[in-house]
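A.B. asks: Below are structures written as structure tokens.
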Structure 1
Amino acid sequence: MNENFNLTRDKILTKKFTPNVKGYSPDEVDDFLDLIIADYAAFDRYMKESKSYIEELELGMNKLKAQNHQLDIENGQMKTRLSGIKDTDQVTSSNIDLIQRINALEKELYKRGVDPSKIK
């Protein structure tokens, strides 16, 4: 991270100014440098917290991507399984005819002494 910046906290702290008769007050310079150091320290903390937060979000995002991928697979499987079901849920005459035919066949089996529920 520090390779992008000219100054670090240590460089600012150890910077020596040459005294000048018309120069600035050393106390004023020290106070200002203390503010700069505090800003850099706060910036370092912010960067570390941000990096940690970004890593946490990326981990959560990767988990959600994996979960989404699994759900897409399951969705495709369910669509395949349900593709044979008719789109209508109304009773049609062909359904009634089939039920009547099954009923007639069951009655015939009972007449012959066979229990239709025991047939595999």
Structure 2
Amino acid sequence: ADISSSGQLTISDVDSPASFVAQVGTAGTYGTFAIDSAGAWTYTASSAHNEFAAGTTYTDTFDVVSADGTHTSVTINIDGTNDAAVLSADVRNLTETDAAADISSSGQLTISDVDSPA
């Protein structure tokens, strides 16, 4: 699933317009950031980041500037998680007979895990 977040920054400035310098599609390490002049911001990760290791926090920080040049930042923390492995299923039907030979079967099961080698 896509990773995204949004929020609203506020500003109070007695000697300059109370607004932000707008940004559109500012690239970070793990996604893109945008903010409008009223302070509404959005962040969209560049992928589902299934490669992120469980227990590790990945951070993107974006510089935000007010109309008079005052700087602040928006920091996005993405916590890596362990995505569950996907296992294949296999069904074999065996029929018992009166023969003396053992009944046997074989097959192939597969496993895939997006965040670990399988």
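A.B. asks: If we compute mean projected area of the Cα convex hull in nm², for residues 49-104 alone for structures 1, 2, which one ends up with the highest value?
C.D. replies: The structure with the largest value is 2.
A.B. asks: Supply the structure label, taken from 1, 2, corresponding to helix-only ellipticity at 222 nm (-39500 (n - 2.57) for each DSSP H run of 4 or more, over all residues; to 500) with the calculated value -24500.
C.D. replies: Numbers: 1: -24500; 2: 0.
It was calculated from structure 1.
A.B. asks: Right, next: Suppose you compute distance in nm of label points 7 Å out along Cα→Cβ at positions 17 and 33 for every structure in 1, 2: which one lands on 0.8?
C.D. replies: Answer by label: 1.
A.B. asks: Given a value of 8.1 for distance in nm of label points 7 Å out along Cα→Cβ at positions 25 and 81, point me to the structure among 1, 2 it was derived from. Please report the intermediate quantities before stating the final value.
C.D. replies: On the way: 1: 8.1; 2: 3.0.
The correct label is 1.
A.B. asks: Here's a follow-up. Of the structures labelled 1, 2, which one yields 88, 14, 10 when semi-axes √(5λ) of the Cα gyration tensor in Å is computed from its coordinates?
C.D. replies: 1
FYI, it's all coordinate maths here, none of it is from the lab. Being a predicted model, the structure only gives us computed values, none of them experimental. Cβ atoms are built from the backbone, for glycine too; each structure is taken alone.
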